[in-house]
Structures are given as structure tokens and as C-alpha cells.
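What follows is a set of structures for review.
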Structure P
């Protein structure tokens, strides 16, 4: 784990040094407002908070395939991840664990649990592993979030803090002419008749750049 963290930090340092970056080309960008799902397998769209987003998913996934990439050494992937309603983090069955994964060409780069639970005085706060991987990591609910003040989508639709937004960004070594980005969840909620309404996720503003050093 430490080796992987050091590698990512080293790559970010390399990319941050302009003299080491020969070229950076945008190869995919989608805010989904034009309803373009042409490169996405199992894509679907909903309206959330005044915007069109890719989702929502529960025990499901999508795969984005980008072909004909120019010659490159690294890939920078960024997008908005919305976690809707009652994610339970590291809790065990019947409520969890609630895990979300990001894979690139079949290799996992995020395998984290998330908790949307309110956390206050006298309240038990189910921990999440993010921003580190699951298991064996324990952080407060919504740790690393960009926004925590968005409305819920379904069961928590009247809760002004029911959705949490995370800004996901990864820089990875990559040189293939094709890239496959997969986002997958492993959500557990066995005590409700409608698990998707209880907890789900969506994605927006996917941007992918090919970097040549």
C-alpha cells in the first residue's frame, strides 16, 4: 500500500513540473448535458440538482471505453462522484459495508467504503475507509468530500445534506491506445424493499487527458 501511495505522489510531482511534460491532450470530456452515451456501456441519465448526470446506480456499474489515444506515458482522469442517501461506510450487514470502486483497464485504483451518515455530538458515526482503501482504514463520514450540502435523491430527498460530492482525480501510468474506465459499487442494504432508493451514486463531468513526458 505504501509503495502504491509513493508511486502516485511521485507521478503527481512529475506532472506538476511543466518542464517534464511534453504534451497533454484531452481525449475525452463529457458533462452529459447533450445526453451523449456513445462510448459508455450501461449508461443512463437522470436529472440531479439542476444538472444531467450519469446514473443513478446501485449494485451496478458502467464502463467508458476511449480508443485511438495518442502516444502517451500517463493518463489523468477526473470526475465528480455523487453519493446519494444512506451510505453506511464500514458497517456490516444488514447495512453495509458500502463500497465503491474505480478500475482502469481492469485494475482497481479506488476500492473504498463511504459513509453519508450524520455525525454529531452523541451520535454514532459509521466510519468510512475513503480517502484510503477498504478494509482496515477508518475515517469520519464524508472525509475528503468537496461538498456535503446537496439534497438527497430518493429516501433523503428532503434532506439538504443527503448527497455528498467527491472530486475524484487519478494520474496513472498508461500507454495503451485504448482505455477502459469502470465504476462499480458493492452496496449492501438488506432491510429495505427498495435498495436503490435507499442508497445510490452518480457521476458527472468526466475528463480524461493523455500526458506525454
Structure Q
């Protein structure tokens, strides 16, 4: 019994350290997204991110040994959180019909309207010319893309085995990303709202046919 109690007493002090480690990792991921969105790939060095997060460069590299590790982890972290948020909002959607379809389309378009999307865009651009980074980003995008597709299928109540259904869902996600790109330099909200409404009608009809 004494040995067991001693073991528990010895392990207990480690929990605050684990909490601090998780908090540091969270700060680094958030700082990476902010820096990438504001300064692009070239300006988002390890030193810049560490300074923004309020940690040493050594502490950063303890969690993320390479720059590529840091930024791909940051984008994945945000994508996972965003999809979890959307799934949490599923219960608030209209029950069925055109109103639900439009609400789902609008939800996914909004995924590409925020700071993390701007950060991800900088990462994609850098990956186009940096081969090691490209491999990481392609793998990440494939993973995130699959999760987003599954979520859209679930929200829309689609039978993805029906002819054309999978393509219709993917076209929705591609359109959402395109609207995000159009909004980067100017406020495109008025045109975007019209496009969302019209696409929802087209999508609802296409899914009804299937």
C-alpha cells in the first residue's frame, strides 16, 4: 500500500506540467495562424511565432521540431476545431428542404471567410514551390477535405452512392472555397449572398433528382 501511495504522490505534480505543456502548444498554434495570416510564409519564421506566443525558440522546437511541423499542425488544428464547431451547429439547422440546403451551403462558405483560411492560403502558395512543404500540405488537405466532405454529406442527408451526389457535394465545397478567395481583397458579401441562394436552389434540385 505504501508503495502505491508513494507512486500516486510522485505522479501528481506532473499534471500541472502537462497542463502547461498543452497551454504552450495551444499558444503556439494560435500564434502560427496569426503570423501566417498577417505576414505570409516568408515573414512567419520560427522566431517570429515564438515571440508572439511568448515562448523561447527552444520551447517551440520542443513541440514542433521543424517549421513545416508547426504550420501544418496549426492548419490541421484549426480545421478540426472548425469542423467540430459546424457539427455542433447541426442541431440548429432547419429540419429539411430548401431552407436547410441554403443554411448548409452558407455554413460551409463561412468556413472560408476567416483568418485561418487566409493563413491556409499562404501555406498553399508556399507549398506550390517548396517540395518538402508541398508533400505535407497535400496530405493535410486530403485529410481535411475528406472530413469536410463527410460533414457536408451528413448535413445535407445525401446518399453519396446516388449518381452525381458525390460530385454535387464536392462542387459545393469547391464553390465555397472560391467565394472565400473572392472575398480576400474586397467585401464581396452582397454578391456572395446571391450566389449562395442560387447555388442552394441548384443543389437542392440536383439532390432531389438523385
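Every read-out reported here was derived from the displayed coordinates using simple, explicitly stated rules and does not represent laboratory data. Bear in mind the structure is a predicted one, so any value in this text is a computation, not a measurement. Cβ atoms are built from the backbone, for glycine too; each structure is taken alone.
Kindly point out which one of P, Q the value 1.57 was derived from, the read-out being Cα Rg over 2.2 N^0.38 Å, for residues 136-191 alone.
The read-out was computed on structure P.
Out of P, Q, which structure matches 1.0 when distance in nm of label points 7 Å out along Cα→Cβ at positions 104 and 152 is calculated?
Working: P: 3.5; Q: 1.0.
Value 1.0 for distance in nm of label points 7 Å out along Cα→Cβ at positions 104 and 152 corresponds to Q out of P, Q.
Here relative contact order in percent (Cα under 8 Å, 6 or more apart) has been calculated and equals 23, so which of P, Q was it run on?
Q
Of the structures labelled P, Q, one was used to calculate distance in nm of label points 7 Å out along Cα→Cβ at positions 40 and 168, giving 4.1. Name it.
Of the structures listed, the value fits Q.
Given structures P, Q, which gives the highest value for Kirkwood radius over Cα pairs in Å?
Working: P: 17.9; Q: 19.4.
When Kirkwood radius over Cα pairs in Å is computed for each of P, Q, structure Q gives the biggest number.
Could you figure out which one of P, Q the value -27000 for helix-only ellipticity at 222 nm (-39500 (n - 2.57) for each DSSP H run of 4 or more, over all residues; to 500) was computed from?
Going through each structure in turn, the value belongs to Q.
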